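Given below, in the form of structure tokens, are the structures.
A short reminder: the numbers here are calculations on the coordinates, not readings from a lab. Computed from a predicted model, the values in this text were never measured in an experiment. Cβ atoms are built from the backbone, for glycine too; each structure is taken alone.
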Structure P
Amino acid sequence: MATATSQAPTALRITRTFPVPRERVFQAWTDPQALARWFAPTDDFRTTIFELDLRPGGRYRIEMLQGEKSHEVAGRYVEIRPPERLVFTWKWENEPAHVEETIVTLDFFDRGGSTELVLTQDRFESPASRDEHDKGWAGCLGRLADFLGERS
């Protein structure tokens with residue numbers, strides 16, 4: 001079950017529970033092979049992880065290819081506390097409509113063998129940009145649930 005709420009006009013918060021231990025959910029976000037399997041809003045994307053340097057200050061770069069249309073995002077890891085928290089910057093490299101750099105915070109809570117994931121993305125330039133990202137994250141988290149279910 002997922003819920004999305006806005007903390008402020010330029011913040012997005014999504015909560016989703018997965019019926020697997022938080023170590024598995026954290027690993028799905030931090031292992032390049034795992035991330036490539038689910039990280040896109042719909043099944044018609046192909047995801048390539050070009051860089052994933054999992055350390056504070058380390059960079060990541062991801063391409064989500066939909067047909068001929070490339071969506072590229074990159075950033076730096078700010079905080080890494082396995083399996084509790086992951087914080088990284090987020091900036092689209094080739095999306096003129098999204099010029100802002102935002103901060104994504106993932107908190108992984110142990111809920112007795114299940115994991116409550118709280119995703120917060122902050123510093124959007126507009127509510128419209130926030131709302132577009134809300135739709136994208138909803139798709140990604142649905143695909144993450146499917147990915148985690150495959151491995152249960």
Structure Q
Amino acid sequence: MNSLMTAFTYKEAKILVNKNVLERGSEITFRMNKRIYDSCIGKIIDNGSSMLFKTFDNIMLKPEHILTIDGMDAHKLFEAYNEDNNVISIEEITNVEKDVLNKINANINGMDLENGLKIIFHNDVNKKYNDKLFTVKGVGEKITLVSQRGRPKKLTA
């Protein structure tokens with residue numbers, strides 16, 4: 001994660017907890033004292049004004065220490081679950097440039113792509129498509145994938 005990246009926030013963590021994305025057993029990677037640790041969430045502590053995560057090895061961390069959740073960038077995960085539409089996560093090996101882009105219709109692992117579908121590829125042969133949130137556009141004409149860039153939208157309370 002880029003050192004210039006804004007910290008993962010309490011509000012983002014709270015939304016993911018409320019949507020049952022952050023839960024007991026979620027695999028996380030976090031940074032503390034300039035080191036990156038792998039662990040998993042044992043207990044989420046939320047007293048209304050702060051949220052801490054106590055790992056199984058008794059390390060306490062705050063949302064801003066979280067780098068990845070279940071292998072996905074914490075900000076991208078927040079963005080994906082903050083959308084109205086469900087996000088489809090594709091773990092199988094894909095070739096987006098060959099099988100999807102500029103096609104009239106496309107099918108990935110038995111699923112027909114539709115306009116507006118939110119999708120994340122994790123194992124595309126072209127690494128530039130991996131672990132990014134895309135929206136499918138142009139089905140029936142010429143399929144394109146629109147990347148969701150920038151910080152996730154902030155929800156207003």
- For distance in nm of label points 7 Å out along Cα→Cβ at positions 39 and 103, find whichever of P, Q sits highest and give me its label. Q
- Item | Structure (P, Q) behind the derived value 1.4 of distance in nm of label points 7 Å out along Cα→Cβ at positions 87 and 135 | Q
- Note on the structure: Computing FRET efficiency 1/(1 + (r/R0)^6) of positions 63 and 119 (r between Cβ atoms, R0 = 25 Å, to 0.05) for each of P, Q, the value 0.75 comes from structure P
- Which structure, out of P, Q, was helix-only ellipticity at 222 nm (-39500 (n - 2.57) for each DSSP H run of 4 or more, over all residues; to 500) calculated from, if the result is -8500? P
- Item | Structure responsible for 12.0, 38, with Rg and Dmax of the Cα atoms in Å, for residues 71-110 alone calculated and labels P, Q on offer | P
- Computing P(r) over Cα pairs in 10 Å bins from 0, in percent, for residues 15-94 alone for each of P, Q, the value 18, 49, 30, 4 comes from structure P
- Structures P, Q compared on distance in nm of label points 7 Å out along Cα→Cβ at positions 79 and 127: the greatest is P
- Computing semi-axes √(5λ) of the Cα gyration tensor in Å for each of P, Q, the value 32, 16, 13 comes from structure Q
- Ranked by relative contact order in percent (Cα under 8 Å, 6 or more apart), which of P, Q sits at the highest value? P
